[in-house]
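Take a look at the structures listed below.
Just so it is clear, none of the values below were taken in a lab; they were calculated from the coordinates. Not measured: the values here are computed from a predicted model. Cβ atoms are built from the backbone, for glycine too; each structure is taken alone.
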Structure I
């Protein structure tokens, strides 16, 4: 305690000494800028909003208290040639010397900024306070009365543009009663410009929009008029109406050199191909498939020019790792009586293949080790900008201080990981429009790791299939469609078991040293509000971020959570899940009026699928705990008939009353189906035929579950597309049922049973 107190006193003494020397390098006749304050007489004008206009700021403070970096700089000596002084000055900050010119410029900028806010009569008074060689600078803003927009008029000569802007009038930033804020006026200019650029006005910019502000005599009221000027290519040209442009021909140039002349005539072209009407020019070899080029276009020949589509095209091509730069150029061309735009998409190739090496050394409590890795990357594996990566890693460490009972005294690790990333959304039965809209990347990965330690020999393997995409530059999504992790421990030291595993004090620790196979899926959502709110490398407003993660893994939930819940807690969980499931169905969150959800990633499907799995899994666990069989004769046939009747029921209610079908689905899933499971588990087969049927259905149940849905998906897609009636489709439906059973039986005999026998023999035998 005494030692800490002495350290505190010493630190205070050092800081006090440093504070006395803050002006050490301030020349005579000059002053250290110690503080800058902005004070306003209006609550609507926040001093923090005017800080960006200050041209000279004092030395930075740590935690708004101590100018630590200035103190470090002042610790250096006068001789700047010495190494120690150079180092201190490099990591520190030189004192900020007060400049009268910069202070005057700051005063002018603050005055202009306050005027732009609508306070046209505002004044800024600058004052200083000097103490020894330090100066404090103050800017006092007297805002006065703001100018208020009394009326708004529009002077738009072009009826087509006037009609277009009228449709968007609800988004106008100009309101009667607003302050005459120049920043708002400029923002509305940009809004109009963006609107016209998205509607064919290729040559429009915000300089064609101006304002006239007439003040009412002896008042602070303003009559505001917004003007839209006619088009002029040059100042000397005669004014004419703004013209809408359509896209004519789209050309691809895949070997554009940005260092060459920008003229199209200077582009080096040796050959060309035509794909779906698009000319594609290249130098030596076309390194991207033509379909990749056309799929990333967000506009087509004959479309009205839309700047948003152009920017989305830039963004789409920017996602391709096979490309380094993208440049889109439009050239006017005369087609008949119309002037259209020829488009040239010019692409610069990146370096596709690379090899990297990494070497590292470790020192863990005196134990020395080394690791090395080599990785290879191909950014255009299948000529579709697919990124392939493979990495090999090895590590070795000598472990000292081990007790008796361990077989060796070193740590060896070998690992390999590989992944392939596709720049598009790979998934069957998803429309091209949805894939283009979501702009997701697909990643497949494999990892293998072998660890030989004194305590154990461990092998870990995993595989993953995931999607990632960004929305509006602020939101990031990630879906782990499937993750498979396998852990195998062929050897565990008896000493390690005795000291750490067999004590039974930490169940999670025990779980980490057991053979296991885990299959899970997950979703993560990340929102960051910063977006485009950065001005002069400074965040212009307060920012925040939101993260949400969801993971569904039956093995994990069972082992770490659900299995350890008491019966009462499990019952409460089931009730909550049932309420959620019923609400989802009755209030029709899926938009389909039923509980057949969870198969796609659109809208509420993930939530609905999670509720279905959570309820059914938990209900099955509860029934296994409380199950007490009751004697029911013919339970198998009763349950079978009941299922046929329930599943034969059509939609309950019409298109305007889908809540009725939601109630039906909820009653079946939450009440009737668990009762049928209970009843079926209570029954006993007494004859050979029933026993054989039950065994057969039990054997194929899981293979049937795995193979049936793609077939049903295709069937329903065909029925819906062709608008078939039940009378027209029932033969195929019957064939589908029979075919699914046959396919499930084949899968059972040729894959399921042989693989399970092998895995059981290979990994699940009891070790002696």
Structure II
């Protein structure tokens, strides 16, 4: 029943289980993750009569679906060896299952496994094998999965599955970069607890009649009469969309977490049978929903989450015999954050926590987004329409079947932002290629760089705007502006004096800043004073110099000389003396600088924001809150949190040392394997080792015996014998009267006649 690629992944999984007990598998949505896990479970149960399997799903809606798929492999609900449950049920019924001992625990939609409810599975059942299944092993906060899973098995990409015919091709249309909807989305500022856009703000901005009308017009133009799924912002938004669609003759229903389970099941069945044309939902069918004949997916919910984006578009990529392609209607500009579904994703980096599964609303991100838009256009599209065609399914297949990457970032650079002048008004605007991104509204455009422009507004004030005309900075009526390297701007006033702007922080400087780079961290130096490039800018006292800035990889430690002003806790008493006047800047943290509380055994650090909050920071991961000055719980107590962190850091450090030692030994073995036919040779009165004409060990010894395995007995002074490895490394110091090496890897050392000892050389 399994396809070839599923067999390959399954074989790899079982072979890796010999070394790793906890493994995550990444497979794109629609490629049969549930069928694969069912087959794995079936084979696992055959290994012994005492085997017991738990399948844990993220939501109760997925439990029934998994049970149905597993049943196709002859594993029914009545089989007591297999239990399918939601994590919500399990978290409430630990006592009911306390006597069970699962041999295998399968985590469906395993990108949710970082929640505390899932971690309990590892704590309670450390000896059980763990298998995590997900299409998107990533998190918004860049937190990796390596604390739970030992390794990640990565399948073929979405592009590969489409090329091979396992997933459906797609047409992709998106709102224009200068559209009203895009401007509304670009203004979203608030973030929820998960780091994504705040639902309340999205609902306020987008749950309005004009936006919903544009949603319907998009469906009417690109998916008229087709069967599809719409992803809405909120319950109210979903219901308003469904109501409007119905008023326009489209049979649509809204479905959400508050929809009764029985009614929800009936709606889904009616949708599968074609009785309902459109399902409007709120995160209900982002994961696990299986309806292959979905003909269009409409994205009406902005998100910064790569996982949500791919889970949503993936609902439409399932293949059927009659479905030629799927239409993806992007009404919220997610394409500009994430690229096409076929874009390359570094899943391993996201799994390890080195990369966030996140879209970034930055100038650089927008440059990348325009790249693909400028390369392929459907010439039949009305240039004045609401949406622009990013790619048609025919174009997509041409690219994929030719073996080239679709919209290769290196193949064609994004069209540069340029200026144009309106002859009638005499004002200036901005454009990219032939697309006008900002109407003519500026008296002057002084300079353009990347996706920014320095302009003079109609009120004669100067400032900086992005390519869409959004004001990023507005100053007074100065004479001239220009961009300098390293995100520095220069402004000249009417008296001819020039001052400078750090475009990252919007801070002004009278002198020209010198940009100093410490790995991934940048500082500015103006005269003798240092400044951080964080939103809350650190300013050094005049008394420090370059020697007071100490780079430590992912952070920069600065000795400030301001001990009296730095009152915070330290992880050790000696640190309170050594680091009482230290602050630090974190790489990839654009907001704040921190007080330095000390370094842990694994190189991670404890820091404070100066407001009574303490954090744990380590390379490749975002800082984590750990304690505060006035804790409400014991876990928030500084001493308790630091004690726990020390234990965890020491364990990680020990593991790091073990890995380094293994790597060192591996390199040694590789180096020794490359040394062939080593023999002693004499030069003058001294002996060395050589392989052919190549000298391995220079002639520095009084005598060298022939090699035994990877070792040689050597004499430094009369009757002072020792042992070296063939690469010259001293294994046993030359201070013994006699040394004998056995073929078994041991050596007998004679201290003096009659007194010997045996050592293991490996």
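Each of I, II could give semi-axes √(5λ) of the Cα gyration tensor in Å, for residues 548-747 alone, but the derived value 27, 26, 18 comes from I. Among candidates I, II, the computation of helix-only ellipticity at 222 nm (-39500 (n - 2.57) for each DSSP H run of 4 or more, over all residues; to 500) that gave -11000 used structure I.
For distance in nm of label points 7 Å out along Cα→Cβ at positions 452 and 708, the highest value in the series I, II is held by structure II.
Given 336 as the derived value for volume of the Cα convex hull per residue in Å³, which of the supplied structures I, II does it correspond to? Source structure: I.
For the set I, II, ranking by distance in nm of label points 7 Å out along Cα→Cβ at positions 36 and 388 places I highest.
Given a value of 5.8 for distance in nm of label points 7 Å out along Cα→Cβ at positions 268 and 668, calculated from one of I, II, which structure does it belong to? Label of the source structure: II. Comparing distance in nm of label points 7 Å out along Cα→Cβ at positions 76 and 100 across structures I, II, the highest figure is found for I.
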